[in-house]
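Okay, got some structures for you below.
Nothing in this text is a laboratory measurement; each read-out follows from the coordinates by a stated rule. Here the structure is a predicted model, which means the values were calculated and not measured. Cβ atoms are built from the backbone, for glycine too; each structure is taken alone.
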Structure P
Amino acid sequence: MRLLRTAALAALLVLACAPAAVAAPAGPGAMDTGAPTVDDTGFAGTAAGEERPTDLTLDAKQTRVVISHPGAPYVKVHFHALRLAPGDHVTVADPTGREVHTYSADPTLGAAGPADSSYTIHRTRGFGAMSVDGDTAVVTLHLASGGSFSGARIDRFWRGFTASEIAARSVGTNAVCGTEGRRDVVCYRTSHPTEFARAGAVARLLRNGSGFCTAWRVGRTNRALTNNHCVSTAAAVASMEMQFEYQCATCGGNNPGAGVKVSGAQLLRTSAALDYTLFSVNNFATVERFGTLLLDVRAAVSGERIYIPGHGDATAKRLSIFDAAQNGPYCTVANPSTGVNIAYNCDTSGGNSGSPVLAASSHRVIALHHLGSCPNNNQGVKINLIYPEISSLIDNTA
């Protein structure tokens, strides 16, 4: 599925501190002519959004633009060029200022400041700012120098699909079988404190601005795991961001915070056969506090209890602890060996790809979730098959 759209920009509003510049549909010369670095044709995760062209300039006369798509759950801005004098900087923020991403130089030129935000790479020129939650991104040029030599050009942005749009585009590789058994992770803070704590290491993954999966920290160092069918190349890693602590503050409250976002750094190892990708992230120190997960390197046992934290349907983080009704039967392993997979009775959905499947006996990961169907159970790749391929790259000590 190729998510690049060439249609004229709809619902783009441009406001400014100086007289407003009206954004017209992007003309032939407005787009970066460099080729995309990420191929979306084979992406098998959950469709998250679409890329939209635009042509906006910030300078001393026009220091603020607002990019909006009504109803979008996120907006992600791409800078074609960024030229800033010392002391100047650009911010990309939501209207309330809850999320603010700062750039003091073009990071692709190796000139970023130590306090600058993470960024993503999508084309042969320019960079993507980290996404902001909600349907509006405010881009502001802050001029300490007077602005004679500073400016920026925005050539595109990504807007997130609504929940109904995501459902309509879901590839259907993960399934809720029968009654929905998942709940917000915070619902289990008191009743299942260890399961709640382990879920902290799990993040929502936004790939190339337009695809959702789940990823999680593994081991004691800067390492994370997801599916190969979500991220399989170095270019895809450079295009992605992980959003930690994207979870509701109250049980059933539909009130997730923005969390903390970091970008992908280095592809370390990947396998299509075992459907995993191991990678590192930028600004690792900012997400270390969310904890990590260790691997349970053994064969699963039929009937043993498991649980799965993840971002099914690209929503705030939820936990699958019970098979269906709350306080009913727990999630269990239904079949410990279906080829390279184990099968289990535990609800997942599109966006859960890459979620950890944890053994309740050890609270360690026993499988990497990657597919499912009803009534044949959802399935994850056996960790004891993945571990030998990545053991030299991670620290799995207790």
Structure Q
Amino acid sequence: MNASVALGVTGFSLIAVTYGLARFAWGLMMPAVMKDIPFSVHLAGIVAACSYLSYCLSTAAAPGLVMRFGARRVACLAALCAAAGLLLLACAFAPLMLAAGLLIAGLSAGIASPAIASAVSAGLPSAQQDAANTAINAGTSAGIMLSVPILLLLPGGWRAACVAFAVLALLCLLPTWRYLPEDRRKGDRDRTGWRDLVRQRSLLRLAIVAFISGSSSAAWWSFGPEILRNHLHLDAHASSLLWLIGGGAGIAGALTGAARRWFSMAQIYRLSLCCMALPLLVLASLNGFSGWLFPAVALGGAGYVTLSGVLLVYGAAATPDSAATGVGVAFFMLAAGQVVGSMLFGAVYAGPGASVALVGFAALALGMMVVVPGR
């Protein structure tokens, strides 16, 4: 297999496991989990925030880990964290164990993206890196799509699905070790301090955009199935189908690199925010099933994956000597926003209600259209 293709497929698979299975599958599992292990909607927001919190912490640590141990070893660590967290979820019998499982599983995605960005930077020519990074980032959608049939069809329910997800994570270890380059850099030029990062206005702007956009995205990715089941009163199969459509549409994010032939990165960024806000407004306006849900959630899934790809490209460009550092800052702030967004949405949902929360979080996404993350 061609080395660049092998790197791309391996990175795509690892992102599918760490993001699609270890992180975002929780949103689809949550209604079933709440039946087996009862807890309130407000507590659900706190439990979901554990995944985002660990993602935050691991993203902050990832550039240093990549510099010291190399992209290959850190990517293998991501697969191991995903497997360990998912196995703990499968054994959980209390909210605290769920939170611990999500905490460990969330570590995997936080270190996977910077490690893969560093591997792409080391293994591919610069002209191919943006397209490769956005294509690999779309692996999130593949993981979400894979999670739906496993959760619906595998005997044993969500616990058996978590075991299956963990096995898939372990299967990523061999190709990750074989095809990802080391890229262990110890030069002074790669040791960018936080003071230097803060002085970069473009990186500061990127951090603000990522934080607020991440807050907005938590509405769907943490509470989407819960809203479909309990606010719109859809059955489990309809909710799973909509989740599958939303996740599958995110594959469009792989085309971000190709779309730059016709659109600027700023235009793609604004379009992705519009697509993220639309499904929230549609959900807020409905009281039951509607055919408008299908295109709305598809646009939402495509919008989020595209936005994360745009932030990845801006982050890598902001620190060209160390791609993992810029990507780490962007994804750290994206996750920090999701931590705050999950808790805030859960609180508003439990108080004023779903419609108020959905409209408010859609406004966050639309408001960020006036702030472009970088040049």
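The value 16 for relative contact order in percent (Cα under 8 Å, 6 or more apart) was derived from one model only; which of P, Q is it? Computing relative contact order in percent (Cα under 8 Å, 6 or more apart) on every structure in P, Q gives 16 only for P.
Computing distance in nm of label points 7 Å out along Cα→Cβ at positions 213 and 237 gives 1.3 for which of P, Q?
It was calculated from structure P.
Looking at percent of Cα pairs over 30 Å apart, for residues 85-308 alone for structures P, Q, the greatest value goes to Q.
When Rg/Rh (Cα atoms, Kirkwood Rh) is calculated for each of the structures P, Q, the largest result comes from P.
Kindly point out which one of P, Q the value -1500 was derived from, the read-out being helix-only ellipticity at 222 nm (-39500 (n - 2.57) for each DSSP H run of 4 or more, over all residues; to 500). Considering all the candidates, the number was obtained from P.
One of P, Q was used to compute distance in nm of label points 7 Å out along Cα→Cβ at positions 77 and 253, and the result was 2.9. Which label is that? The structure behind it is P.
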